Structure I
Amino acid sequence: MSPRLSFSPSLRISARVLGLLSLVAGPLSLAAAPGLKKIRDVVIYADPQYHCAFPSVVQRPDGELLLAFRRAPNRLLFSEAKNSHVDPNSFLVSVRSRDGGATWTAAPQLLYADAWGGSQDPCLLQLRDGELLCFSYGWSFVRPDGLAKLKQPVFGNLFGSVFNGGFYLRSTDGGRAWSGPFTPPHIAAEVHLDPRGRPIPAYNRGAPVEGRDGRLFWAVAVDETTKPRRTAVHLLVSTDRGATWTYACPVATDPAVMFNETSLVETVKGDLVAFLRTDKLNGDAALARSTDGGKSFGAWQHLKFKAQPLHGLRLRDGRVLLTYGYRVKPLGIRARLLDAECTNAESAPEFVVRDDGATTDLGYSWSVQLDAKRVLVAYYMNLPGGAPPHIAGSILEIE
């Protein structure tokens, strides 16, 4: 990707232009998979001034789609070498669709801007009564003279960014106004401090779930050690619609494998199934299962296919649509249609949703069921030509 682009910063990439780029890149080679058929791809939001990533989406009770994502400046316009997933000007924004995802509002609404730095990965959870929660986390950017004096250990990334941990927001009007931020509890196993020397609050990228008994379940990532760094996933539970959270149990921890970005599904039978992103496992996925309502999880299962990270959607008929980014060639988005209890996560046929990605800076799928037959899979995507990633989607037919 060139640090100097030929387009004007004010140019808006339209759905039509990106569609043409997709055609130039060649036709999609869709793998056959029983029960899945792709209807079309859509561009949800694209603007060459911004690097856009990490969407989540819900369908409102009136059928409107609400999609949140993280938007940050396209650093190539400043002649920087590349864009990063941490940025002091990364904000949470949202767009809407009233026609089943075919078209979207052109100007994103600001969902949240953190006064202390950049915000990441807005994860929407819609409760049964329509109230919304949005889970996120952030980074503060500390100058060199401050970095040297911070109380250790902190988790640092690029350009002086220091991890703040998680927070969440709440909306009672369909996502037009948000209250918060609210601070989740600190997980005892977490070793890192925030830039002000406080234990960092819980965080995660991935889908929480409202159980059939009304409890909320949230799988959160934890740094259990620093040298070597080892991450694990633990479970928080809320019995008061997210006002407070209680620690429940480990979801997956291992001395040789790192677990992080995790999405939860409650099956028809009532099991909690966690789909886990891993490190030090050759890019493969993992699964963990609780059969006792989140009191404990059994031994994690190595899913021998590439997936970074995963999202599970329980369909109206009870089956589970599993989607994920595919960051080995051909780059893109893939899916599997699982049985109601997710017993065939590894053996279910793999369906190629997209295979036309230009770089590995793509993925983070999140799905929502539109009607009895159709699902929208949202993700962030890049195409050949050098434009920064945009928010895209694919409408699938479920047979």
Structure II
Amino acid sequence: MNLKFSEIPSPCFVLEERALLKNLRLIDHVQKTAGAKIILALKAFSMFSTFSIIRKFLSGTTASSLNEARLGFEEFGGEVHAYSPAYPENEFNELVHICNHITFNSMNDYTKYKSMIKKAGKKISCGLRINPEYSEVKNPMYNPCVTGSRLGLRAESITELPEGIEGLHFHTLCECDSFALERTLKAVEEKFGKFFSSIKWLNFGGGHLMTRSDYDVNHLIGLLKEFKNRYPHLEIILEPGSAVGWQTGFLISTILDIIDYGELKTLVVDTSFSAHLPDCLEVPYKPVIRGATILENQEEQKSLQTYRIGGLTCLAGDWCGDYIFEKTPQSGDRIIFEDMIHYTMVKTTTFNGVNLPSIGIIRENGNFELVKKFGYADFRNRLS
């Protein structure tokens, strides 16, 4: 690739088409070999300039809101699935004209809208989200099975499935492997298996990070095939998001200033952790930076020059560190935050009026294409 990073505006999210295609081919291999349906979770990856590529491999999208459903319907095409903890009444009439599948979080919500679904004039397959009360997700912020969770029906609350319910949906994984899925499936079968003969489909949700290098894809395929053999009448649906965008691109930024207090140097960049990389503060985690090493042992800090990366907003906590760089950073240098496509672009804000990063694609031939550039109008139009 002969691309010069100086040709890319800063800051900018940059997707690498070659890496996206690699992920999609693996995902397509899984669904074809295992006999499952895999659709794109827009909550993690909704870069619609890539939908013309993705739709060659995946048959549809899954949405968490009316806006996401519209994006899937208008820009992706194919099937549109939806799930929300509750559906606003002023949006549901439009939602039924967009979606093919709608999953409800409670009996109350299904009862409220089932007559509207019957009047929709089209076939809509309805399902219920279930809570197997088993999850291996460590962070409680991302664990839908914590005590008191509002997400999904527990087994004791279902004596029989209501008329019109054709599927069940569980989502308890977050960037997990296939062995976590295997143990989860055991819990799902134990608590809800008695209903399997009465439904047409079972949605395994997302969190299947099958494109990660250490993921056992063959184990996943075997697990899905074995489950399908036991329940041949069930359509198996998976809806990964991170797996599609996993390691498909980066966020490029520029060092604007260097604050030097001797024992600590801060590189102030033209992007923001608070506004543009919020997971780094929420989870939290330290992003990988190209040409730098994350300092793991604080004792080494006494003998090595470390750098903190400071964001552009006035938030005191808008920073991440500590890093050791291969080359001494200089004002004007570019910094590349790796793996910033999934769950990053979808969470950006314009806090402090800081511009959103541009969006671009490095095509298979190595050429850079600027897809979107943001400005004052994007900030202004979020307000009133």
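What follows draws every value from the coordinates through simple rules; no lab data is involved. What you see is a predicted model, and the numbers here were worked out from it, not measured in a lab. Cβ atoms are built from the backbone, for glycine too; each structure is taken alone.
Observations, loosely collected:
- helix-only ellipticity at 222 nm (-39500 (n - 2.57) for each DSSP H run of 4 or more, over all residues; to 500) from the coordinates reads -1000; which among I, II: I
- FRET efficiency 1/(1 + (r/R0)^6) of positions 142 and 166 (r between Cβ atoms, R0 = 30 Å, to 0.05) - structure with the largest value, from I, II: I
- Origin of the value 16, where relative contact order in percent (Cα under 8 Å, 6 or more apart) was derived from one of I, II: I
- Structure from which 0.45 was derived, FRET efficiency 1/(1 + (r/R0)^6) of positions 94 and 366 (r between Cβ atoms, R0 = 41 Å, to 0.05), options I, II: II
- Structure from which 22.4 was derived, mean count of other Cβ atoms within 10 Å over residues 126-133, options I, II: II
- Of the structures I, II, the one that 22.5 was derived from, the read-out being Kirkwood radius over Cα pairs in Å: II
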